[in-house]
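These are the structures, in structure tokens.
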Structure I
């Protein structure tokens, strides 16, 4: 039995559909639908895990310890979502939580894999690319920290799901940590592709990373967006996740960003997201 936590998330829902289409036995667990359990409090988690052979967590990595604490004593394979923030040098609470989750998993008695994904886009709940598109639609000039020269590796949501599906159906005999990512491109090129995709002309002006702190605080204050402080500071870092493990272990070739963005835009249009 495959038990999927975070089944109400974009990734969890898509993974559940893929498992259903493959005819595999699985159970959805979330706070609201399917088998109801709450990883934050631990309520219902032990009961949800009683018949688990494989546990897939699409929830935040901070809940790894809750899963480990409630696992049955028999061998259970773990497939856990982490984040590429794990490798960032920027001080960030969520990154620290991911690093701690990795330690908890690697020191546990259970085999499996933790997947550290780069920026995931394309689902209904993501807000990175949607936030960028929102800004491009409304403002003729786009301030770009550091000139947008840093390398990013956005990964389309279905590529993440394909990796999770492959991991959930693999016979793991050890514990692994794998980075999963899209093909690398500069942030500036990513923004250009976004502007082109919605028929807008985007004039980008290079600004110091620190310059954006005031407008971001303003946008957060009026409720236009909620951007964490570490998000802007990340502009000073290049994302550098090798695709080798992803392509060899899971046989998943990530989509080009332009291809994934077209799929994302069509999905958002169907959902009425503008």
Structure II
């Protein structure tokens, strides 16, 4: 498989991208922009994202991976990024891929998010009518929950008891409310990023879009939250489907892990 590495220029520095074009001789089905998860989850999931991007290209979907501001090989530090920066980065990636896509007469444009990346992808889709579909991997429904989990890493790292953990959380939130960044597990979290994440909810555009929701489950069954959310979206007129696969929760495993069942399920879902 071939890929192209390049930088997209922005007003706040360059964004590193990897483009996996459709393999020669393969029927073209569309194009996909990948939105990575939050903080350390990005590093733990790079292997799976790369494997899926290659598989998508082999199956007829050009795949574009972008490192958001302050992440990976893109410009800036994590502590300089805001939630709006990340949404703008995804919109930029969509515009670039759409232009590249149209020059090759390719089909639908998808946004593929993982964990908190689903929140960014969903917001970008609400602002960009060119997005035809959303692929969610283990989506985070509420940014507030993701922020809580991230802030709690401070207490875990310091070995605090439950009561101390509660007090630590209050201190961290107070610092952010005063406009001060906080250090969590080696990451500097800005008030702007924390506020944007806390207020983010997994919602869809008013126009009808296609949604494929995939999650990892010990029982290979969708969670009740997923079932309820998909039913609501279908009632709103969206073509929303979900499926669950077995395998490791690779975004949180100690060692880098792969989930072949999820890779295969993704291709099946998009082709249907």
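What follows draws every value from the coordinates through simple rules; no lab data is involved. None of the values given here were measured: they were computed from a predicted structure. Cβ atoms are built from the backbone, for glycine too; each structure is taken alone.
So if we calculate Kirkwood radius over Cα pairs in Å for every structure here (I, II), which label has the highest result? Could you put the intermediate results ahead of the total?
Values: I: 19.6; II: 19.1.
Sorting by Kirkwood radius over Cα pairs in Å in descending order puts I first.
Here helix-only ellipticity at 222 nm (-39500 (n - 2.57) for each DSSP H run of 4 or more, over all residues; to 500) has been calculated and equals -11500, so which of I, II was it run on? Mind showing how you got there, number by number?
Values: I: -11500; II: -13500.
Attributed to the structure labelled I.
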**Prompt:** Which of I, II yields 22.5 for mean count of other Cβ atoms within 10 Å over residues 85-92, as computed?
**Reply:** II
